[in-house]
Structure 1
Amino acid sequence: MKSALETLSPTRVKLTVEVPFEELKPALDAAYKRIAAQVNIPGFRKGKVPNRIIDQRVGRAAVLDEAINDALNTNLDSALRENEIKLLGRPEVDVTTFEDAAPLLFTAEMDVVPEFDLPAFDTIEVTVDAAEVTEADVDTQLDGLRARFGSLKAVERAATKGDVLLFDISGDNAGTPVEDLVAQAMSYELGTEGMLPGFDDALEGASAGETRTFAFTPEAGEFSGQELSVSVTVATVRERELPTADDSFAQLASEFDTIAELRTDLSERLARVKLLEQGYAARDKVAAALLAATEVPIPEGAIKQQVDEHFVDGHGDEGHRAEFETEARDALKSQLVLDKIASTEQLSVAEAELSAWLVQQAPRYGMSPDQFAQELV
């Protein structure tokens, strides 16, 4: 096999590859085997049809057509290794010549990892918030724990944020009921902004037995851009009754005997969390400063492939496509810069570190560590 590399731009190259016909024998042999396993020819068992019979009954051209993909994949991989090409995205392959007993000639244009210079990243300085735990922080954590052990009591007053509503809901589009907006006996904590846009504002101040209406316009889905009318009837308004934060509560909610010990434990846990958050904030700020200081040629073909694959069903207006394209470009630039730092600094990840990361991240995606690892391959 012979290959020639032509640089088209800082991010794109063209490979011209010539493969002598005798080097295509493995691909042709594999093609004959696949065809022999598929055809029914009287006098021969499947998989046992001689090559010359396949040539006679199926045709040599069919064998060449069957072999071409294997031949292209094998020799393109070899040419990429030979020329030390770091591929981005899928190559665009064009077969120039592929005839019986003649060399295979093809070209492949592709986006590649560009060359660029890194700034002196070891001198970058950033400022992050101090990892301090206040009494108010501990109070917030303690209130959250109290809420888990609290109870709900029906009240005869207008609903305020923090109350839990039991309600029925229905919706329509210009008078036509919308099935997905119909439900009974739903429960929701007012003020958490977890329902439809406008729900919390419309229901604040409502009392048991009262019906409130509001309108909203979905940004996606079947009714995207259409105003929908929603009606909500409140069955009950309930407030949370929290247990007193005393030694008895500490014994109920934890392994500690006193509320002071529980508060100390919460403070220590918060301190560890804040240290992690401080580290993440520093990492993000350093990365942002590094990216801002680094000029990286972006392979536009690779970006276009990502955008086209994301919007393969044709959905998404120009605004959404432009937003996704910007995100894809930023993500690729970040990947290229971080990969170069890892290569320059000869950084590596120990197997134990990788395993720990997989175990930590997998639940966020609803997968086992093994499933998550397979998704990343």
Structure 2
Amino acid sequence: MMLKYQPYPKKILLIATQQIGDVLLSTPLLKSMRKSWPNTQIDVLVFRNTSGILAGNTDGDSVIEVDHRPDLIGYFHLIKKIFRKYDLAVTSQGNDRAHQYAFLASKKRVGMIPNLQSKHWWKKMLCQRWCLLDEVNTHTVVQNLLLADLMDIDRCYDLTPPSINSNELPLRFESSLDIDLLTTPYMIIHPMPMWQYKRWTDAGWLALINYVLSLGQHVILTGGPSKYDQLYCEKLVTELASHSRNLVHNLAGKTSFADMSELLKHATAYIGPDTATTHLAAACGTPTLALFGPTNPVKWAPWPKGYHNQKSPWQRYSTDFQHVNNVMLVQGIGDCVPCHQAGCDKHNNSHSRCLDELSVNRVIDALNLLLQIKLDNKTPRKIIPICASS
């Protein structure tokens, strides 16, 4: 028996206290709720540094922010905002705090349970409806949409990128760029993921930048707000030949996610590792080349725009390139790929041999195929095995 409402729940809290990319992957669930309950107030609870990924998203009425580990004052303010204010609380993850927040927010709760181990019994008890969290065989978008099934509402598979007024785009970057973004061909390269174990090599990025420039494209480098991201992109620019530097534009730390959405919509292509910006590029419909190493693509690879199927778009591993709609996936080569670990040494600052040994020729081959498919206006909806260079 599903949760039924007559005529509909008046107020819902969606709890998505996760990383930025995870919040973006929860937007299909948010859209599903909005389409089924257009007159319901739907608020979203997120970590304070992740709310930007929901900018301009009209499926939610308001965004409530909370620190990752709030102090007593932070807890007090949150409880004051949400305590029994909602007809339904929905949590898209299985951690303790998310279920505690759901319990505080509403008497009716739908959520994820990590597994059936005895230590999670209380989460099952708190939820009127629940589903098991599958970390291996179910894509995160589909996992979230299982909650829509529990609420007896139709699924919507489309991600919603953050947005700004596109007319503002040239004005936002006129002090940082000396090109017309609406007429100059450019590709976006996002070289820095959050963690070392997801990184490609410096030499690989430099060779790829030079190749993109040889195609007559400008390059826009993007990165997060951390000083390390900005310095890394600056380092790449300084290591280029002097005549190439004026064709490479470093916007690391200078863009919001809404800004990035508009930049991506005008880009010829995007290349990046396993990071939130790569998910965003795919959601924007930009031809996206994703470089994956230890991470399981079945669960975490970018969700292609226009893909509407409960089966994951991706296989766990292929020595060939995998291509679905606007996304091309390139994996490092090795019997251990994907190992589902944080690199070879199993910590966030570890190197990953599969990415360290990923050749620039393999990445360039994938980029050429992606551009050719765009040129031919082909949008296959199934995985195409494409012979790849090693």
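Since every read-out is calculated from the coordinates, none of them should be taken as a lab result. What you see is a predicted model, and the numbers here were worked out from it, not measured in a lab. Cβ atoms are built from the backbone, for glycine too; each structure is taken alone.
Suppose helix-only ellipticity at 222 nm (-39500 (n - 2.57) for each DSSP H run of 4 or more, over all residues; to 500) works out to -9000; of 1, 2, which structure was it derived from?
Values: 1: -14000; 2: -9000.
Structure 2 accounts for this read-out.
With mean count of other Cβ atoms within 10 Å over residues 62-69 derived from the coordinates and found to be 14.2, which of 1, 2 does the value describe? Only one of 1, 2 returns 14.2 for mean count of other Cβ atoms within 10 Å over residues 62-69, namely 2. Identify the structure, out of 1, 2, from whose coordinates mean count of other Cβ atoms within 10 Å over residues 214-221 was calculated to give 12.9. For mean count of other Cβ atoms within 10 Å over residues 214-221, the value 12.9 is produced by structure 1. Given that Cα extents along the principal axes in Å, derived from a single structure, equals 64, 48, 41, which label among 1, 2 identifies that structure? Of the structures listed, the value fits 2.
Taking distance in nm of label points 7 Å out along Cα→Cβ at positions 278 and 302 as the criterion, which structure among 1, 2 has the greatest value? By distance in nm of label points 7 Å out along Cα→Cβ at positions 278 and 302, the leading structure of 1, 2 is 1. Largest in mean count of other Cβ atoms within 10 Å over residues 198-205 among the labelled structures 1, 2 is structure 2.
Taking FRET efficiency 1/(1 + (r/R0)^6) of positions 46 and 366 (r between Cβ atoms, R0 = 41 Å, to 0.05) as the criterion, which structure among 1, 2 has the greatest value? Intermediate results must be reported in sequence, preceding the final value.
Working: 1: 0.45; 2: 0.80.
Sorting by FRET efficiency 1/(1 + (r/R0)^6) of positions 46 and 366 (r between Cβ atoms, R0 = 41 Å, to 0.05) in descending order puts 2 first.
For distance in nm of label points 7 Å out along Cα→Cβ at positions 206 and 342, which structure out of 1, 2 has the highest calculated value?
Working: 1: 5.0; 2: 3.0.
Checked 1, 2; max of distance in nm of label points 7 Å out along Cα→Cβ at positions 206 and 342 sits with 1.
When mean count of other Cβ atoms within 10 Å over residues 14-21 is computed for each of 1, 2, the one that comes out at 23.1 is 2.
A value of 2.3 was derived for mean projected area of the Cα convex hull in nm², for residues 94-133 alone; which structure in 1, 2 was it taken from? Display every interim value, and only then the final one.
Values: 1: 7.6; 2: 2.3.
Answer by label: 2.
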